[in-house]
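Below you'll find the structures, each written out as structure tokens.
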Structure 1
Amino acid sequence: MSLIFLFLCTILFCAFSAAEYKPDWSSIDSRPLPSWFDDSKLGIFTHWGVYSVPAFEDAWFWWYWQGEKKPEVLDFVAKHYGNRTAYADFAHEFTGEDFDADHYAEIVKSSGARYFVFTSKHCEGFTNWPSKYSWNWNSKDIGPHRDIVGELKHSIQKQGIHFGLYYSLYTWFHPLYISDPQRNRSEYVQTVVIPQLLEIVNEYQPDLIWSDGDWDRTVEYWKSREFIAWLYNKSPIKDKVVINDRWGQGAMGHHGGYMTHQDHYDPGVLQPRKWENCLTMDRYSWAFRRDLKEADVLSFKEIVTQLARTISCGGNMLLNIGPTREGRVIPIFEQRLRELGQFVSINDEAIFGTKPWIHQNDTDKIWYTSRVRDISIMNPNRLVNPQNEKNTIIYAFVIEIPHDNTLRLSSIVATDNTKVTMLSKEKFKFQIKKSGNVTVDLSQVPWQNWPSTECIVLKIEYAATSNFDPISSAKTNQEQARTNIFGFESSEEKSDNWGSFNPFTDTDHF
């Protein structure tokens, strides 16, 4: 047994006698989620690696080519690369000569995002940092000859954005990964996965670790719980780090820090734990594709709609783009990010630091968030904000304007003090009926003065106090409300982890 593995065993297994968190799910799941993540709401994801060279199909190009042997991929390689047989040859063309980390970070900042996640290693095994455990298959030894992770960390954090790293546990064609089951061993985990995870934690100290590539093997094989317990107890990022739920068979949607459930997860109803909607700006790929068409790219309205739906139900939105092999963000991606940033800058008070309201929506065209004036009387780990006339501020994301300009907010009951304004550079106040549900005549403000005709946000203050229970409603309507409005694959896994808890005070679900 190697000295490095003995050292790792010491770190991972021997320190738990004095540890706060034990290497079991009940202990790990009890850790409160650092508040910065819930407050952040919006993140940008980036997939960049050797797969960006062929730029065909997706980041799974190597698997499609030499694992699954998809006919269209075989034809593509024959047409464009002749008799090439080694995927590793593409690494020489992964040059990144146009990559400027400061410029990239500025584009991310322009989107309004509060956190950023970058692929340190995808399933191909190529590391975007000079890993000692990926000799000649990393961005320093070959290709760009740069520490991409290190450059991005510096530039992203300089912009005041939280820095996160994606890491794929498995590697498709690594010989140890392939041979471990045959020998009932875990050498791949001992000599590659754990050492590399320790490298990125100790060297780059990310705020977030986005694990993936876990589903093929068990939590026991990956040593996930042992690693997470060390991460929470002993690592240099133990107090700030956030993790997701992809740590081995049976973990996704059930265990970890926050839940991802699956890619493009859009439940449409309140969830019992913090969750994230990770989705692609290109509908069909995580990585840049050479055959991308304009119709393949989410529109600004679609992106804003996903943001509203996600944060109204307690999630964060993590929006992915893929740069070219040279390291450029193509114009249509940059345009969408900057459009999103303009929307976010006008409506930031309705997004960042908010909580779901007691109602998530009125139809699929109006979605709610909320905040409170006096937070000192509230549990910081509450799931939603209760409705109190004097303390609660409601925000309504209106993603389709009624033809008659008459907007009915059926879930909100007016009082004599109720006030409705439109968030914009100039705060426009509406006159409303002072009894019953809130109805707003939007024509009071000429549409030329609206900040956007795609989506507007109304701020509602001093609405009537309500004792509505959002948990019972969400559990009843969860199945009916599951929608997927942009043509992504629908979810097969449904979360039903509510149990019985008070949404305003319970802390065990964060």
Structure 2
Amino acid sequence: MRGRLAGFIATCLVGGAAAQSLEVRQPDVTTTPLPRSVVVGDTTYVDQGLVAAGVLPAGTIDFLGDTLGSFSSLAMEPGSWKRHGDTYTGVLWTLPDRGRNDPEHNVFFDYAGRVNRLRFSMTMPAHGSRIAGKVTLVPDGGIALKDFTGKPFTGAEPGTGTLTQRRLVLPAPGSGIGAGKISLDAESLQFIPGGGFYVGDEYAANVYRFNAKGALTGVLVPPKAVRPVDKDGKPNFTSLTPPATGRRNNQGVEGMALSPDGTRLFVMLQSALLQDSTGSDASGRSLARVLVYDVSRHATPPRPMGHYVVQLPVYDDRGAGGAPNRTAAQSEIRVLDNHRFLMLTRDGNGWGAEGGKPIVFKSIVIVDTDGATNLAGTRYETATASVLGQGGALRSDIHAAAWKPLVNLLDPDDLKRVGLSLESGHDGLAQLSEKWEAMDLLPALDDAHPDDWFLLVGNDNDFIARHCVMEGQACDSPIDNDNRILVYRVTLPAR
């Protein structure tokens, strides 16, 4: 089965109008020996495997007194990454989302938007060793985010409420929990050269720009195609009922990153827009949009310079060989150059998920927009035209961006080295958690291997802890879903 699936991957990962998203019908487990390489264009990229890992207990309390939620996104503070012999250190900033919540029962908290600061240390064995290194994470404060008027943000559900600041209509609860504050469901984090950072949001699909102290200084508003609106064209920022067009509920700016030269900001939706969705199940959400902005002169430009479709994998969430019924949503991106980026795409199975279904698919792929159709300025961006064509497939005149796999997280031997397993209770190992949603790239600082990088991958534990506190209230769960970071070593020539 594994060999057959691997061959299917190799044949399906092509761009173009005729391209189909990868169908994963059985668990995509790899036993191929490391290192593993992939060629994109004329460049060879190499996965050298999982080299280190670290854990922060689920019950950890953050600087504002709430349970520390991991890691919707993370980024190393510029200038802080250092090597001292076999030890690497830095200041890692991590982004929680909207706090503990249960949308099905309309349970939300007035959780203040924030970024957490962690002291990061990684001790490594000799290069090439099969002994895993150790990551240590120590909470060390953070920054509370503030709007244009100095008020905190809230994670609370906005419903139909809005407020206006600097002529921008923004989501905000009209009454009750969080009233009068901008609702923020933070999912992506990127530092800006010269100071400050961007945060990507799911409620409005905005990208917010903050200064180094966490004060809001600008908003990148998405084009009309992406904005969530009701049938009358009014903003529909709620996460509880779907809009008529635009971003899907809880599927906003999940991935966002700058190019290495700092001139291009890539902003990617988690899955297909409502107008690009088809079928009766979640496998019809595979045509995700990625927008590229020129930020060389203006930090929040009014329109993108690039706009592409990326066709995500679809999978059978039972892993039983049946027809796909889910989309492996995009959960984070990191940019390699002005047209290539890493994309984390995954299933919804693993520790912390309900139902006990097997883990089917969690991979990091290289996406290349070269050769893809640029939709910038077209009716697919300035209006709400659908990219769907005959039979619910991508229109024949639109070419999707190509992608190829680089890192497969479902490597049992690699995971065992850091105390993890694909199965719950297997050999006393912890099961790989459901939501892996954060990435960052850090140079290996190895003169003998100048193209080697460490790829940090972090999970989002959804604040699931046996002893959870939120706004002074208990929010306990029956299990602990620990905060984890996995570190892979990869070769990325000419990044």
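We did not get these values from a lab; they are worked out from the coordinates using the rules stated. Just so it is clear, the structure is predicted and the values come from calculations on it, not from any experiment. Cβ atoms are built from the backbone, for glycine too; each structure is taken alone.
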ask   = From which structure (1, 2) was semi-axes √(5λ) of the Cα gyration tensor in Å, for residues 217-448 alone calculated, if the value obtained is 35, 26, 15?
value = 1
query = From 1, 2, which structure was mean count of other Cβ atoms within 10 Å over residues 241-248 = 23.6 calculated on?
reply = 1
query = Among the shown structures 1, 2, from which was the value 41, 28, 19 of semi-axes √(5λ) of the Cα gyration tensor in Å calculated?
reply = 1
note = helix-only ellipticity at 222 nm (-39500 (n - 2.57) for each DSSP H run of 4 or more, over all residues; to 500), calculated, reads -1000; among 1, 2 the input was structure 2
ask   = Out of 1, 2, which one gives 17.5 for mean count of other Cβ atoms within 10 Å over residues 105-112 as computed from the coordinates?
value = 2
